[in-house]
1. Looking at structures P, Q, which one was distance in nm of label points 7 Å out along Cα→Cβ at positions 115 and 171 calculated from, given that it came out as 7.9?
2. Quick check: 0.10 is what I get for FRET efficiency 1/(1 + (r/R0)^6) of positions 27 and 123 (r between Cβ atoms, R0 = 30 Å, to 0.05), calculated from one of P, Q. Which structure matches?
3. If relative contact order in percent (Cα under 8 Å, 6 or more apart) computes to 17, which of P, Q did it come from?
4. Can you say which of P, Q returns -26000 when helix-only ellipticity at 222 nm (-39500 (n - 2.57) for each DSSP H run of 4 or more, over all residues; to 500) is computed?
5. One of P, Q was used to compute P(r) over Cα pairs in 10 Å bins from 0, in percent, and the answer was 9, 29, 22, 9, 9, 10, 8, 4, 1. Which one was it?
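Bear in mind that the values in this text are calculations on the coordinates, not laboratory data. All figures in this text were calculated on a predicted structure; none of them were measured in a lab. Cβ atoms are built from the backbone, for glycine too; each structure is taken alone.
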Structure P
Amino acid sequence: MTQMAKALLVDDRRENLTALEAILQGLQVQSVAVESGEAALKRLLVDDFAVILLDAQMPEMDGFETASHIKRRERTRHVPIIFLTSADQDAQLAMRGYAAGAVDHLTKPFDPWVLRAKVSVFVDLWLKTGQLTAQSALLQEREAQRRLLTEAIDEATALLRTETDPAAVQRAIGLLEQARWGNTG
């Protein structure tokens, strides 16, 4: 079963977090709300997220500094960030957000259906990436099994070509059985 996607919601105002949680309700995503950049960075140490909705203007550590830390970490550098800023803020904030690593920028008040659509896209991408990773691991495992089987067949064939002793034939059969069942004895 695939793990449920999570969205990290970061805003210093509780009422904004409540509104974001309501907007995302009904989507196949678990909302995780935090009230500071520091709290967001701590959550990113223990959880994986499909998308981050990040308020640009927060006290202490603002959204730009938070994004900068997120993008410097190997574990989180590819998590998409959507910046949320107030309409009365300078237009340069959008450019600053993109420079900090954001994939998108929405100005408050924004259309909730637009935000839902954007989050849905990132959730779908996250789920598909997880599926591809699982399929890749399975293919690597099968390739390793194929290599073991090929090596066992080669070794057993070499034994059968050079040995006529019944014990050697039994050893060759044992090699093939081990390879068949994935044992490397």
Structure Q
Amino acid sequence: MGLIENILGLVFGGGRNALRETVEVFRENAEAGAVRGAEARNQATTQFAAEFALARQGRFDRFMDGLNRLPRPALALGTLGLFVSAMVDPLWFSERMQGIALVPEPLWWLLGVIVSFYFGARHQLKAQQFQREIAGSVVRLPQVLDNIGQIRALRADSPRAADTDGDARLAVAAIAPDANPALEVWKRGAA
């Protein structure tokens, strides 16, 4: 018996589980990994919420935001206007296109850079606003899940939905028959 006890003590250690500890060198403990993952997500959510806190905008900020929204529609409507003008007055359109043909290539490159930076910066701003909204949604996720759980518990087919929790008056009221005028009329008609 002493030999078996010594061998088991060697494998499982004195109060420790050497076999489990050895396996955890090669394979992560799933429960500990889940706990670490949950902590990391919680910390990231907290960081996002703090980083993307919305600040109230003043009149100037709202005006500039509205002004920044003009170039895209202006470019789209201007291009459509060029198509319409080419059909309505081809000579006028041709004169304008001849003027554009005189623009040197470096100026076209400069225009391309300016438009790229404008739309790139706009895209980045919108992406950051989207990330703020996502961070706000993630912060509200536990409350939403809790609310969904409470709502599902109210379903008639959920276990113990009609449990009275030991309330005697509620239990008696639950089994007491209600007045049913239609049933009373039917009973009188059948009699």
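1. Q
2. Structure Q accounts for this read-out.
3. P
4. Checking each candidate, the match is Q.
5. The structure behind it is P.
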